[in-house]
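The data blocks that follow each hold one structure.
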Structure P
Amino acid sequence: MEFWFSEEHTPNVKFSIRVDRQLYSGKSEFQRIDVFDSTEFGRFLTLDGYMMLTEKDEFIYHEMITHVPMAVHPHVEKVLVIGAGDGGVIRELVQYTDIQHIDMVEIDPLVVEVCKKYLPKTACRLEDPRLTIHYEDGLKFVRFKENEYDLIIVDSTDPFGPGEGLFTREFYGNCYKALKEDGILINQHESPFYPGDAAACQRAHKNIVESFPISKVYQAHIPTYPSGHWLFGFASKKSPPLKNLDETRWNMRGIPCRYYTTTLHKGAFYIPAYVEELLKYVE
């Protein structure tokens with residue numbers, strides 16, 4: 001008998017992967033956590049039945065949420081990462097030798113424990129000495145920070161359940177306060193394609209626009225996320241993501257990537273007309 005994992009993207013659309021075996025199933029005080037193994041996508045993690053990552057395509061998400069701001073900001077030393085319990089963002093960040101400290105705030109310790117055991121390709125750098133993991137609510141954590149971080153990356157789940165508060169105007173305002181004068185905020189911005197996701201994307205963008213003087217959106221194509229078309233938000237106090245891109249400096253670092261390039265960086269900010277139309281009403 002065949003075993004398939006299916007995620008409902010809309011009442012009329014489902015995305016399915018044939019599963020070879022289930023490696024883990026458990027429930028924390030926050031959510032249900034499952035890890036599966038598949039022939040096509042390798043191991044993959046779901047939270048409350050929603051796809052978080054697969055071994056085959058996670059590099060796209062993690063490279064784009066990390067390297068875009070790192071190619072813009074001239075000297076990142078202190079970073080705050082909210083969410084990211086799978087470890088993928090940390091894996092990318094620790095390649096930068098000039099980063100001195102990373103605070104990672106993950107609300108659910110079980111996610112980290114499970115990923116360390118079953119997803120070592122993403123969780124392989126969670127023991128880096130520059131990293132401090134805080135098991136608490138990211139919304140509360142950032143509320144008490146001021147002028148502290150060069151970069152904040154919000155690697156949150158979808159805007160409901162444990163991650164709901166990470167899409168509010170209050171949260172983005174607190175991030176603004178927590179950033180230094182030339183700081184950058186990056187967040188996952190949802191998909192603009194299906195109506196329900198598009199509405200969430202629009203709300204998040206509106207809240208960021210009202211909190212930051214510079215607020216842009218860029219894109220990537222991730223096969224296992226709804227519609228495959230995914231957006232990220234780039235917000236800053238004074239660093240435009242294209243004007244301040246330093247291609248030479250970033251390329252000299254020699255960081256190996258499978259998706260991100262500085263050429264792609266420029267193209268990622270040229271979004272389709274339907275996305276421009278969606279966002280212009282809140283800008």
Structure Q
Amino acid sequence: MSASSWPIVYRGYVNPWDCDEMGHMNVQFHLAKASEGFEGLLAALGLDAGARMRVKVARHRIRYLKEMHVSDLVRIHGAPVAFHDGRMSAVLDVRNGHDETCVTVEATADGVALSMAPALVEFASPDGLKPGDEGEGTLDAASGFCETIRNIVRADQCDRDGGLSPRGVMARFSEAQGHLWAMLDAPRAWQRETNLATATLDYQLRYGAKPEAGTQVKLMTGIAGASAKTIRFRHWLFDAETDELVAAAAGAALFIDRATRKAIALPPQVAEAARRLIG
């Protein structure tokens with residue numbers, strides 16, 4: 001059964017404020033819409049609002065396949081792919097108004113209280129990042145990482161349970177990308193001057209503690225590897241007061257030509273900086 005035949009769990013629109021300086025919808029808004037889609041899937045499976053409140057997302061795998069831009073229509077199809085002892089894995093297929101798959105999101109969550117196992121669909125997770133690639137996620141293991149974000153969790157960044165939402169996590173990862181590229185000798189100003197941009201291809205996220213509004217958090221960022229065209233990185237978000245892990249992520253990104261929107265080889269100074277930082 002193709003994804004287009006799965007239930008529709010979300011409909012929406014790409015607003016101007018959903019887009020960033022790269023000219024496409026920002027990763028945090030992709031995840032925000034997908035999170036709404038996941039809750040829509042839970043509702044379609046029969047969970048009421050109270051039961052959905054008790055569901056805790058443990059992991060996300062996000063693949064970015066095609067850019068989405070201002071005024072694009074958004075439609076998300078969703079279906080469960082695995083279920084065991086209250087842990088459910090589901091896939092969300094994010095499509096534009098031309099019925100093209102732009103993003104796929106695999107979500108794994110605990111506390112899915114269904115009286116019977118849902119009907120499952122087959123889905124082969126694509127090659128790329130795998131669970132565990134996000135790394136240990138401890139300050140002791142963050143040698144070579146740089147602090148890229150330090151701020152306070154705001155109430156509007158929290159879920160209904162009062163803890164930092166996946167979108168709030170991803171918003172910090174998105175802001176940290178500017179620091180990441182500066183670490184790699186390719187700051188945003190240089191990218192604009194050379195008519196280049198960057199795009200994230202893949203994210204693998206693992207969630208931990210959920211800090212409440214008013215909690216200070218800090219993000220540590222490190223370079224995990226490089227190839228001819230891609231940079232692999234890690235973001236580890238911590239409660240700055242307790243050092244407890246909030247989220248760990250592995251990501252893969254590349255450079256694109258702003259005019260053609262096509263991928264290019266890593267600029268020489270970026271490749272050299274990556275070698276230096278990986279050590």
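Quick note: the coordinates plus some simple rules give every number you see, no bench work behind them. This is a predicted model, so every value here is computed, not measured. Cβ atoms are built from the backbone, for glycine too; each structure is taken alone.
With distance in nm of label points 7 Å out along Cα→Cβ at positions 207 and 263 derived from the coordinates and found to be 2.9, which of P, Q does the value describe? All intermediate terms of the calculation are to be shown ahead of the outcome.
Numbers: P: 3.8; Q: 2.9.
The value was obtained from structure Q.
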Which of P, Q yields 0.7 [distance in nm of label points 7 Å out along Cα→Cβ at positions 135 and 183, calculated]: Q
Which entry (P, Q) yields the derived value 1.00 for FRET efficiency 1/(1 + (r/R0)^6) of positions 23 and 255 (r between Cβ atoms, R0 = 30 Å, to 0.05): Q
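Thinking of P, Q, which structure, once distance in nm of label points 7 Å out along Cα→Cβ at positions 47 and 71 is computed, gives back 2.7?
P
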